[in-house]
Structure 1
Amino acid sequence: MTTADAGQPLSPVRAIFDMAWPMTLRAMMLHGIVVIDALLIAGLGEEALAAMGLAGAIGGLLLGVLLAFSQATQILVAQGFGTGQPVALKTGFWCGLIINLGAALIGLGAALVLAAPIIDGGAHTPWIGSEAKRYLAAFTIVVLAEAAGQSLSAHFNGCGETRQPFYSYLFAVPVNIVVSLVLIYGLFGFPALGVMGAALGSAVSALFRTWYLAHHLMRMNGRSLRVPGWLHGTLWCALRRHLAFSLPVAATFISAHLANSVCTLIYARLSVTDFAAMTLIQPWIQVAGTFGICWAQATGILVAQFLGRGAKGDILDHFLRQAWRGAFVASAVVAAIYLGVCLASGWIYSDLQPQTRAALMLFLPTLLLLPFPKGSNAICGNTLRAGGETIYVMHIFVWSQWLFRVPATAALVFIGAPVGWVFSLALMEELVKFPPFHLRLLKGRWKQGMS
């Protein structure tokens with residue numbers, strides 16, 4: 001570990017960096033899986049890509065909910081790790097796993113009822129609809145495997161062992177590519193399953209990743225998961241408290257997903273070139289911004305470990321000051337990447353129309369400023385969650401999205417405002433969240449941890 005026995009942090013920036021870089025690479029590889037699947041499917045034509053995209057939107061929502069629950073679990077595991085009590089680690093892991101499996105089953109049940117009409121309504125041809133349903137049917141294996149895999153990853157992250165989840169993707173991604181290629185195109189005598197083959201490749205990869213994590217967990221920490229007893233007396237009481245902590249985190253993700261979907265539908269009313277520019281820049285924002293977000297998540301995990309140890313306020317304040325300095329550097333790196341993307345857009349996307357490249361350049365002022373308030377807000381949000389204030393954090397996200405960004409986006413698009421103004425709402429939203437986040441953090445109530 002990166003802390004001294006007395007509770008004083010040793011090089012907080014180094015401690016956060018050591019946790020953040022595996023989380024960053026893991027998140028980038030997670031984003032890259034979608035790109036890889038699309039590249040593998042591309043040889044089947046545009047209709048196959050449309051089928052995968054239609055089913056993938058539903059599957060991605062289910063996986064996102066599981067990831068949100070797992071992020072809550074890793075905070076509780078981190079607090080348990082800080083206490084040094086094996087029963088706390090055991091409770092956090094098993095409660096997280098049970099809740100993730102329950103959420104997966106509920107989500108798959110809802111998909112069984114709702115997915116078919118959604119797919120039929122969005123499919124341009126019967127073949128696209130049929131292939132999308134086959135893809136989603138096979139993707140249920142991915143959802144169930146990831147319910148366990150994300151719980152295992154959350155346990156490792158909460159204990160500060162962020163490299164194991166990264167290694168699991170490092171081994172699983174090549175498995176996904178090889179198996180998907182074989183099953184999509186029917187290589188080596190296997191049947192050619194087309195779009196469904198990509199889903200089965202992802203399923204084999206997810207099962208392999210889950211086995212890898214379970215094997216290493218039992219080898220490294222299996223004894224602590226079998227100790228007698230539960231926190232708060234019984235498993236049922238522990239589950240209720242775990243769920244009460246986790247639900248606001250999951251609700252925050254669902255709200256953000258819906259708000260982004262609504263805004264995308266509004267963006268579709270822009271001119272073709274402006275909408276294309278908005279579509280092109282969004283993946284770069286997700287991928288390049290990953291390091292800043294993972295830096296904040298690592299900060300939250302370490303804060304939760306400190307709170308579990310009963311660290312005093314001055315130790316927490318010193319740690320956060322160092323964390324903010326590192327976050328500033330991370331934000332500067334992200335801004336530099338955005339600058340490079342905009343300046344090189346003509347080379348990266350050589351077939352773009354001049355109007356689209358001009359729109360990308362209009363985004364540049366916002367992109368250069370956005371990482372700084374976003375990174376600082378992320379530090380606040382993850383720290384407050386570590387202290388148990390998940391409901392407060394949820395309110396900040398939900399109300400800034402639905403009372404500001406969504407209506408402001410609709411208003412600017414309706415009046416025909418320049419696309420640069422529309423895009424700047426991403427920065428304005430962070431500025432709206434800035435005061436409530438930072439004022440709440442300064443109050444210091446989160447330092448008491450969860451009762």
Structure 2
Amino acid sequence: MIESLLVANRGEIARRIIRTARRLGVRAIAVHSEADADLPFVAEADEAVCVGPANPAQSYRNTEAILAAARSTGAQAIHPGYGFLSENADFARTVEASGLIWVGPGGDAISAMGDKINARNLMAAAGVPVAAGTTEPAADVAAAVAAAAEIGYPVMVKAAAGGGGMGMGVAVDEAALRTEYDKVRAFAERMFGDGSVLLERYFPRVRHVEVQILGLADGRVLALGERECSVQRRNQKLVEESPSPAVSPELRSRLLAAAVRAGAAVDYRNAGTVECLLDPTTGEFFFLEMNTRLQVEHPVTELVHGIDLVEEQLRVAAGLPPTFDPDALTVRGHAIELRVNAEDPKRFLPGPGTIKTWVEPTGEGVRVDSGYAEGNTVTPFYDSLMAKLIVHGQDRAEAIARARAAVAAFDLSGPKHNLPFFAELLENQEFLSGDYDTSIVSHLR
């Protein structure tokens with residue numbers, strides 16, 4: 001097993017990785033910005049290094065500072081968490097070239113999946129279903145208009161280098177396409193340094209379902225079940241559950257097989273996620289993207305399978321076999337994750353501030369992965385995620401009941417927060433029925 005691990009991230013995911021590292025006897029090293037010096041993950045690490053000011057470009061995305069911290073602390077490996085440098089192929093290669101262990105897929109797999117057009121083409125060649133769309137970037141508005149005429153309106157206009165629900169727009173006709181193309185291209189150039197734009201068929205009613213994969217050290221790719229991620233605002237997830245209430249055993253078999261083909265196509269190692277769009281009317285699903293990292297929502301998979309994905313990541317990176325029998329995976333009950341964000345519960349606008357009260361719920365089947373504690377300040381410099389409230393039950397009904405009780409018991413004041421939204425959602429008949437899609441949040445507004 002790896003002996004010392006530098007966690008190149010912050011907040012709840014850094015704290016989560018450190019927890020597993022320390023359980024395994026692995027020396028955990030945190031890096032942090034000046035703004036995060038007082039957060040729990042810094043105190044809980046065996047060693048901590050400040051890598052720069054609040055601006056992520058000068059701290060959490062500062063590759064030179066992070067590598068210097070690894071050298072000065074004698075770190076053997078680097079875990080990037082999610083966001084920041086986690087899907088930076090050049091950084092992954094640099095880490096390995098420096099003689100360190102990269103806890104994630106290789107740089108080639110990250111590169112292959114980082115460009116959405118290239119990823120679509122690779123998946124189609126591997127026999128993974130893809131929606132109708134462009135096989136090369138739309139060079140200008142005229143090319144986009146021509147492509148849309150072939151695909152058929154409405155179309156989704158997407159940044160080829162984008163991710164996390166950013167850099168996307170829907171066009172219902174040519175006039176809207178011209179506007180969205182310019183908007184997405186400008187956003188992509190500003191945010192990703194790459195203005196390439198692709199077009200895909202847009203599904204007015206669709207569910208977002210993803211499959212957790214794990215590429216083992218021996219070359220096998222496993223599919224660890226699916227997660228339902230359709231409760232979203234601005235194309236970004238708020239709630240995830242596993243198993244998906246929309247997936248039948250037959251559909252699950254097809255989904256998981258496709259995800260394994262996707263991973264095998266890029267010789268995938270370590271943890272990753274194959275995201276798909278599911279047409280609830282026809283049962284068709286289409287490849288959306290592959291996230292070449294650990295996902296925010298990984299805890300629901302952990303709870304239904306009884307495994308620690310961070311531990312499995314470390315074992316793969318160290319060349320060790322998994323802790324479980326790959327041929328005897330079982331699903332136990334149902335899990336739901338609620339992302340507790342520092343944002344108002346109606347418009348979902350950020351609401352940072354100092355935490356005056358923070359009392360986490362407890363009880364059977366309740367888990368909280370948090371990045372903050374009472375007295376900490378949620379700053380505007382980073383993502384608004386404060387904690388993940390995860391519940392597990394024997395079935396979906398019990399998981400929902402436990403989620404209701406946990407939301408009610410979570411005593412949080414100071415920053416704005418979205419717990420009232422979850423209280424409303426967990427009483428909503430559309431959600432309770434399991435027959436919902438990505439438009440459900442708009443129905444609650």
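What the table shows:
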read-out: Identity of the structure behind 0.94 (criterion: Cα Rg over 2.2 N^0.38 Å, calculated), options 1, 2; value: 2
read-out: Computed 21 for relative contact order in percent (Cα under 8 Å, 6 or more apart) - originating structure among 1, 2; value: 1
read-out: When mean count of other Cβ atoms within 10 Å over residues 169-176 is computed for each of 1, 2, the largest belongs to; value: 1
read-out: Origin of the value -28500, where helix-only ellipticity at 222 nm (-39500 (n - 2.57) for each DSSP H run of 4 or more, over all residues; to 500) was derived from one of 1, 2; value: 1
read-out: Which of 1, 2 leads on distance in nm of label points 7 Å out along Cα→Cβ at positions 57 and 249, largest value; value: 2
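Readers should treat all values here as calculations from the given coordinates under stated rules, not as data from a laboratory. Since this is a predicted model, take the numbers as computed values, not measurements. Cβ atoms are built from the backbone, for glycine too; each structure is taken alone.
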